[in-house]
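In structure tokens below, several structures.
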Structure P
Amino acid sequence: MKTAASPLSIAMTLVLCASSAQAQQTASGGTARLTAWARHQEMAESSPFKDLEWQRLGPKFVGGRIESIDAPRGRPGTIYVGVGAGGVWKTTNGGLTFEPIFEHESTFAIGDLTVAPSEPDTIWVGTGEAHLSGTSYSGTGVFKSTDGGITWKNMGLHDSAHIGKVVIDPNDANIVYVAAMGSRNIEGGERGIYKTTDGGQTFRQVLFVGEEVALVDLVLDPTDNTRLLAAAWDRRGRRESGVFRSTDSGESWERLHGGLLDRDVGRVAIDVSASEPGVFYALMVDHSPEGEGRAGVGGILYRSDDGGDTWYRTHDTYLPTYVGWDFCDVRISPDNADEVYIGGVRLLTSQDGGKTFENGGETVFRLHPHRGTGMHLDMHDIWIDPENPERVLLGNDGGIYVSWDRAQTWLHLNNLPIAEFYRVHLDDEEPFRIWAGTQDNASLVAPSTARFVQGEPDEWEQVFLDRWAGGDGFSTFPDPHDPALIYYSQQQGDLKRAQFGQLEAEKRIRPVAEEGQTELRWAWDTPFFASVHAETTRLYAAAQRVFVSDDRGDSWAPISPDLGDGPLLTLSESPLDARRLVAGLGRGELHFTEDGGENWRPAAAGLPAKTVRDVVTSVHDAARVYVTLSGVRDDDYASYVYVTHDFGRTWEAIASNLPDEPVNAIVEDPGAAGVLFVGTDLGVYASTNAGANWVSLGHNLPTAPVVDLAVQARDDALVAVTHGLSAFLLPIGSVRNVVGR
């Protein structure tokens, strides 16, 4: 007796027959990315699983990185917030609640947003984060809305990669200027100042400084709309960084000198006074001091009182806060040219034109409970109400804050689910708990029943917290044999052990090199986890060598030689064989051991020279290993997913029909052999036939960088954590029902 095929299985067959399992070609440039986005949308719409509902889990109370803030004139309750890697959010009630208005575009990365002064429903968004760290995401051009963010249109500049600033003429909303930064990895692209006079139908480049020079800041003089200042940032050479001026609406430009720093200059920020014509400020990052990291830079504020012809340094010593690659903003109060705000690691204010500075107010109230006190660090945007300069909006790594007394006291609007997660771990409690570390907002834990609900308290709680109400968190997990004990890592191998419920570590447990050995090299996000095999707690950690501890981190023993020139980026233990480990680093370098670390061998040829992102040993076959790689460092946005069935001796590409989206994470379903999930820079995909083909799980998932995935087989749950929109959960029982088809 024959059985008719179900609609679900027919849909699966049509989707899965669409392509073969061939290796992806490289995919660079804006056109390739938008082509991939069209494919992303097609797959989401045609997916047999498009009716599955992702559940937004939060957290919201910790906030996340805000890149840009603006508000329309005459509407004090309306605020637009550009989240670094979380799209655009809007409030019409002064921040009591926010709604996402940029959820399903071709990018989530925001550099700047601007509301037209003459048309309050016209908003421009420049995409691609305006800071250029290792986790900065590029965008796909500039977008425009003429209905308050209900609908959007991509207006072009697809190869700009990162947008520093968008400026709209106060009298004519069709005249728009864009400061394009270009790629942080390669030369060329669309970089410079671009101008449109027809509302974005066409753009032309009006200022170009160099093939590697970003235009990062741009202001239009509110007292003379034909005069503009632009800031150039020469990240590598530090020769072309500086301030440029136009006095003819951007048609021609001159570089300004007249006392400005002109050697070893990093990032530059600028502003123009609205109350005193001709008063300009320039904040410049000086790279001439000796020293490494933050010790090797200093911030200098310059002022001009004659429209930029001559400049003078306003203070004798360097600014009393770090400014640099990311934290570099200057704002002038609209009603007082001597009142200046500086956004660095800390917020500074000056009442005397930059001669002296004080820290911004540290008294912070919050909409939702938060165990932190004081103001979060790392300032990214400062918005001062031109109609009421008492009102100041501040965006930093902790979210958005509002002050009604010129930055003396603050209300933290901590109701945005925009945490930037790095890693996730699920335990076996009932309900299971989700453990995850974030960028600068600590590590967190919540029951799987947690949900994001406007106005309701979060069920998430902090695992640790520094004195600035944050701190970077990465791998975070409970002790497998003592649930009162937890472990977490911070940047560059700073491993900690703590008692659950205490916000401070009881001990730092980072391995150290023995006398005479080479110094340990640690990744920003250090591989760190507990074995699933040991009858007592066994911990693994990795620098350029693999370490093991059998006394909860009190001591460590190396079980590998140096496996490469750089730090290890990934480490995976086979859940089926405790002797099997796989370590990954650099560009396609993997190392395997089958005897608990006594002997290691490199992977056979077959992997591309791309950055290793994730390595996963199979829960179904001890010889099977999956690896994902990323070419973003080369401006290559193709998807790279590989599998070995003989523990690294041969490789097979299984990216198959995935769109060209960098793949960050891969996980098997422990409850169903052949079911795989991958998290990409734009969403989540599933395969029910071991990677031969893929289908989208992103129909109602916001565009977001999914950086890690985990499956709780007992509960048929897939948890996805994003770097900008917190966490999501998807029931996956129906995915298992089509295994092999």
Structure Q
Amino acid sequence: MGIFQQTIWSFEPVFPWPLILLWFLVCLGLAFLSWRRFRHLLGSSSRLLLFSLRSLALLLSVLVLMQPMLKTSEPEPGSFRIAILADRSRSMETKDSPDVPTRSGILRQLLSSPAIEQIAHQGELEIKGFSEKIQPLRVWKDATLPVFPGVTDLGAVLQQAMEGTPGAAPLGAVVLMSDGNDSGGKNAPQIAKQFKQQQIPVTCVGIGTRSPARDVLVRFQQTSLQVSRDMPFELAADLESSYPEPLTLTAELLENGIAIQRQDVQVNPGEKQSARFSCTSATAGFRTYGVRILPPADDKRSDNNLDFTSVKVQEPDRFSLLYLGGALNWEWRFLRIHAERNEQIELAAIIQSGAKNYFRTGLSADQLKGLESFPENTIFYAGYDAVLLDSLAASRLSPAGCEALLAFVERKGGGLLITGDPALLPEAFRPILPLHAAERITAVPESRLLPDPEIIFDRDVNLAFKSGRGIPLPAGSPMYLSRKIKLGARPALTLASRPEPLLTVQSYGAGRSAFLGLEETWKWLFATPDGENQHRTFWDCLLIWLAERQQPQLQPGNEGLKVAVDEETTLSIHVLGTDFRPAADAEVQAIISRPDGEIREIRLDPSASEPGLFSAPFLPELPGEYRIRWQVTLPEQNLACETMMLARQTGPEMENTDYQEETLRDIARISQGRFITAEEFAAGKADIPLSPKLPQRQSTRPLASSWLLLLLIAAAFSAEWGFRRHLGLK
């Protein structure tokens, strides 16, 4: 009998029911009278056997008069669809006990069982996989079923199955194979009511077992960490157990997949215990550390026995500065000595030493190529954080050179310090100058400079200016006081005897600008015993304040990001062009190294609404570290940088992987389908109800004309007659 075949019994009596009943009672009465008639002639056993044979013959004759019919109905083959929906979400990778396959493995067996072949003989079979939506699923022999991304949304999947494909055959039944884990937004029982209204039953095949919660897990306390090179840091992980008894678990700290530290931790039921690991890193860059616990043999879930965290090991802040000077002087020489003594500062210089002669230092071969005077292209400043410009050099800049330097500050976020006589500045620099007018004066004896402790010099870690006595200024030093500063500008250094500032600062575009009305700060070194400390602190604070705001041309948006496995994320990067404007004409490619070593290349598309932004969807399929190398091609420049991203077994799909049988039973009950266990389906005991609206093929077989029934009647009467003759009766 086919899996969708239905068989029922019916009767079409030759005479009305009352006549048949009357005839049966009369015959039964006659048989009873013969029982009484021969009670003195025959023994009880003989009479009983004779009565039984007569009653059997009577019943068979009544059956003939009732005309029993065997009616069989089944859908017309090929006139309907049967949708088999196989759950391929991440929760199906759960192993409910050590001695059984994963739920995914059980599903693989069901899709290869004879029951599937039986269903395929009756109707058009559709086998689809799903997580949050239905997708094509190919079932290959001995091949592992793929895991689909996203969370399980049974309601959305059922609704999508109901809508179907235009032009397809009518949907006769849905077979939902799942563990019942429903973490989506649609209400599956509500969708099941719609199936009931359309008379399409949903049969649910439950995959999983209800087992006691015996699980151990580990999670890093820090999702990410930033540390300095060669500095110790600590990684802490929480261990939890749902076992009823205390456990001693071994926690391992992994680097590059190798265990570098181990620690035994006693974990009590329902409590968190911490494992702490002390680490250092001698090299800068991104580091991925893993923590793994060695679980008991009957641990329910293996996916939460491993976790990752990212550590960004930073070099001490280093700032690249460019000095543009109109003449070689003592100020430059002592600034150069200061930079050589400070590991945070890299100082390059272009200084005009004659009519057509320039002193250059700290420049690369590419920068020197074609450089005849001061820079005129914005791309030249791409590698610098701040520029120191004296007014004499500024007066010799070409219009293109002025425009490039202003773009460096306004759009790239660089810092610009202008020194000297502001009257020499080209008109193009007036907007970036934080003052309207300046007055030249000469320092008198006992002049002192007072740094503002709330701006720039709040970085005075050496406490060089905390005494409040200020910086002694050698007599005769030329100075330029800011007579009128711009709205939004702030004074940062003033004379003790006058309110006008000597150092004025402001924000300009994405960067910062400052004007320093001093040209001989090198003299401080020799003015007082503390002069060297004051000179060093002054320039450290000022240069770092100028340089710390610059923004690189490549600004990835996924640096150190943590995402969930199988949940789609977006790779994005902001790109600034050679003019430090958003680069809409760039070509961006991400080369991704996966945890298993596989390399993937993804081309990013430009945003239609935000110039300079490029993005592409990405699906992390494995837990672990993804290293991303960004390659950007601009018309005049090629750029590259590296970031990393971590994928973890987190998210709604993996919060609770328990087998949810009640959810499946509710869907089947409401839609008037059936709930079947995986074992019943595999054994071929799957009685799958179909929609009653499907066209049926029916056949009727009258059993009264069956040779077997006639032979039974003849045998019954012959046996009764023969037994009577044996007893000597007529």
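Every number here is computed from the coordinates shown, using simple stated rules; none is lab data. For clarity, every value in this text was computed on a predicted model and none was experimentally measured. Cβ atoms are built from the backbone, for glycine too; each structure is taken alone.
Rank structures P, Q by Kirkwood radius over Cα pairs in Å, for residues 161-440 alone and report only the one at the top, that is, the highest. All intermediate terms of the calculation are to be shown ahead of the outcome.
Details: P: 20.0; Q: 26.1.
When Kirkwood radius over Cα pairs in Å, for residues 161-440 alone is calculated for P, Q, structure Q comes out on top.
Right, here's the next one. Here distance in nm of label points 7 Å out along Cα→Cβ at positions 553 and 689 was calculated and came to 6.9; which of the structures P, Q was it taken from?
Working: P: 4.5; Q: 6.9.
Among P, Q, the structure yielding 6.9 for distance in nm of label points 7 Å out along Cα→Cβ at positions 553 and 689 is Q.
With relative contact order in percent (Cα under 8 Å, 6 or more apart) derived from the coordinates and found to be 12, which of P, Q does the value describe?
For relative contact order in percent (Cα under 8 Å, 6 or more apart), the value 12 is produced by structure P.
Match the computed value 2.3 of distance in nm of label points 7 Å out along Cα→Cβ at positions 369 and 393 to one of the structures P, Q, and report its label. Mind showing how you got there, number by number?
Working: P: 2.9; Q: 2.3.
Going label by label, the one that fits is Q.
As an exercise: helix-only ellipticity at 222 nm (-39500 (n - 2.57) for each DSSP H run of 4 or more, over all residues; to 500), calculated from one structure in P, Q, equals -1500. Which structure is it? Spell out each step's value before the answer.
On the way: P: -1500; Q: -7500.
Corresponding structure: P.
Cα Rg over 2.2 N^0.38 Å, for residues 169-216 alone computed as 1.22: which structure among P, Q? All intermediate terms of the calculation are to be shown ahead of the outcome.
Numbers: P: 1.22; Q: 1.50.
Only one of P, Q returns 1.22 for Cα Rg over 2.2 N^0.38 Å, for residues 169-216 alone, namely P.
Also: A value of 0.95 was derived for Cα Rg over 2.2 N^0.38 Å; which structure in P, Q was it taken from? Intermediate values should be presented prior to the final figure.
Details: P: 0.95; Q: 1.66.
The read-out comes from structure P.
Of the structures labelled P, Q, which one yields 15.6 when mean count of other Cβ atoms within 10 Å over residues 145-152 is computed from its coordinates? Working shown, then result.
Working: P: 15.6; Q: 20.8.
The read-out comes from structure P.
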